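Next up: some structures, all given as structure tokens.
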Structure P
């Protein structure tokens, strides 16, 4: 190998593997779509949206809907979300990332966000779960869909208390008619 090719090969050897995200949970009747950035290690291992036990996502929804979602198996949580008109997806379909922090995302490939209106014609609101997801906000605005940024439900977002997150999340669910 010559200099440049050798450096390139060494660089590829140090890259994290290309990770595949989760399939969308979107129905034609979905009125609110929560867009995350990309699943963390625990979520990918469990093949579950918001699968980290300290993530506030499912507890937030449980309080908003008055249900003990954490006591339900994951499949029943998804069924409840779908029944109530909630969709889940991520901005990125694939990426490289060591660990779970958004700032470690590299070589990200976006999901087909342009398909949202076709996938969910009843969509009333798209809410980005955190700042990395919100970087794609312009793609949603280009679809002429209402969009907002929610505080991240991640345990890494320690600057927001559960109650403070709950207020913002409840307002989004109210706006979309899911309360």
Structure Q
């Protein structure tokens, strides 16, 4: 397990899948994900199987609260391109329907995964696609973790009866300031 001050990142276990399903099905969360349909436990098991089959390109973790080791979220570096050393960053805190919490768990866990990506996996770039209405996550990663807006994909999402843009944001190893997250 990778440990921080408040959280730990451990490998996803099959017993975590009911948590992931329940969190992913929170309506306010789901609209921010590429997979917008309601997910079943069978869907989560299929995803888990594909994750196991593609371990060399996908590093997915369960975020646990260190105080009681309870799963509280999910975090991952996905679709890793080992040639250009980049990964798609996936992240949310599910406990309490918080998404990005105010208790410091998101701050701690995101910092852990960013450090792991740069210092252990030797990545050069960590990026993510976020819809323009996902202000909570955009603000969090831009202001707290130094991500930069790289580009906009116009009308790349349909939500609430209209089309929305999405932003590609990223952090380069050369821009990363360890300890900034703490």
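We did not get these values from a lab; they are worked out from the coordinates using the rules stated. Keep in mind it's a predicted model, so treat the numbers as computed, not measured. Cβ atoms are built from the backbone, for glycine too; each structure is taken alone.
When distance in nm of label points 7 Å out along Cα→Cβ at positions 30 and 54 is calculated for each of P, Q, the greatest value falls to P. Highest-scoring entry among P, Q, by mean projected area of the Cα convex hull in nm², is P.
Looking across P, Q, the calculation of helix-only ellipticity at 222 nm (-39500 (n - 2.57) for each DSSP H run of 4 or more, over all residues; to 500) that yields -9500 traces back to P. Any idea which of P, Q comes out highest on distance in nm of label points 7 Å out along Cα→Cβ at positions 102 and 166? Largest value of distance in nm of label points 7 Å out along Cα→Cβ at positions 102 and 166: Q.
For the read-out mean count of other Cβ atoms within 10 Å over residues 46-53, a value of 13.4 was computed from one structure; give its label from P, Q. Here the read-out was taken from Q. Could you tell me which structure in P, Q was used to calculate relative contact order in percent (Cα under 8 Å, 6 or more apart) as 29? Value 29 for relative contact order in percent (Cα under 8 Å, 6 or more apart) corresponds to P out of P, Q. Kindly point out which one of P, Q the value 11.0 was derived from, the read-out being Kirkwood radius over Cα pairs in Å, for residues 86-125 alone. Structure Q accounts for this read-out.
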